[in-house]
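Derivation of every value follows stated rules applied to the coordinates shown; laboratory data play no part. All values reported here derive from a predicted model rather than from experimental measurement. Cβ atoms are built from the backbone, for glycine too; each structure is taken alone.
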Structure I
């Protein structure tokens, strides 16, 4: 009986000590380390407009429409770009709905960017990512959209291409993976550009 009570007491003390360490000290230490070493990332990689208002996160896509904006990948997250309903369509490669959707996206992409029928369309321009919230598009996708955006903004295409380069993000040490263009950062950078005088 004495041994049983000692074992119970030891278990209770161990549970309390581990709860304090794992549920109290460890999260506080990791939070503090994140705030000191990686404050931008630890706080959600939030992007602010010139006036200081938060306009989004560098990690989450937003729906952009209109001629003067670069458009992100299509999204199957909720009603589109919904961070509370992140996810893909789960449609397989033989799904008629998926195939028809991609055909519609290709047609719309060609039309909005004034492309001939023989121009190849980048896959990321017409297919949703697994999360539906991928903030990046390929450099090829951005390059195809550049003339439309430049014309709508009254900017030289070279200025728009320079903004694309500035918004292009590479993998760590440029090892593995393709570079991606962050659509939100790119559109914000272009919004700060003065339009060409007519």
Structure II
């Protein structure tokens, strides 16, 4: 019995990019198309089947533990980037400035897509949504290079709007202008009432 349901929602790819060396700059270089393998995109800083764990999973693994790489892609919404820019008092925020791999338009409430949702292209290429991508200060330096003094406002403006991280379930090709159809898990929302870590039981 299928566990993932196709929806009537799809997003149009408006931008593709690659971060070649994050130690040099988070800014991504724009691309018109990318070949997607199980390790992500060749030459992408965030590619690979595994990665050293980071602050996102410190409650599960000590830093730099080798874990499965579910952060091969950073996907952002063009609509949410516009909201971030407006909150910062800027005309626009480019996907490249935040180190995005893909920008899409047309998927509402994008940053809060259910984890394990799929974004599937016409040739079958499929990306699995891991989770919300939390804002950090790394884009500040890039933004300040274009709009001096504005970078520090990014982290708070991007809260709940930073997009998602994703990994490759099926190989294929992505091209600017392609559409990605949203498939979501066929299950109800979790209704557990366990206290969060650190809260009194």
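Quick check on the output: 2.2 is distance in nm of label points 7 Å out along Cα→Cβ at positions 128 and 152, derived from one of I, II. Which one produced it?
Corresponding structure: I.
Here relative contact order in percent (Cα under 8 Å, 6 or more apart) has been calculated and equals 19, so which of I, II was it run on?
I
Suppose Cα Rg over 2.2 N^0.38 Å works out to 1.46; of I, II, which structure was it derived from?
Going label by label, the one that fits is I.
Hey, helix-only ellipticity at 222 nm (-39500 (n - 2.57) for each DSSP H run of 4 or more, over all residues; to 500) derived from one of I, II reads -3000; which structure?
Corresponding structure: II.
Given a value of 21.4 for mean count of other Cβ atoms within 10 Å over residues 72-79, calculated from one of I, II, which structure does it belong to?
Considering all the candidates, the number was obtained from I.
Computing distance in nm of label points 7 Å out along Cα→Cβ at positions 112 and 144 gives 3.2 for which of I, II?
Computing distance in nm of label points 7 Å out along Cα→Cβ at positions 112 and 144 on every structure in I, II gives 3.2 only for II.
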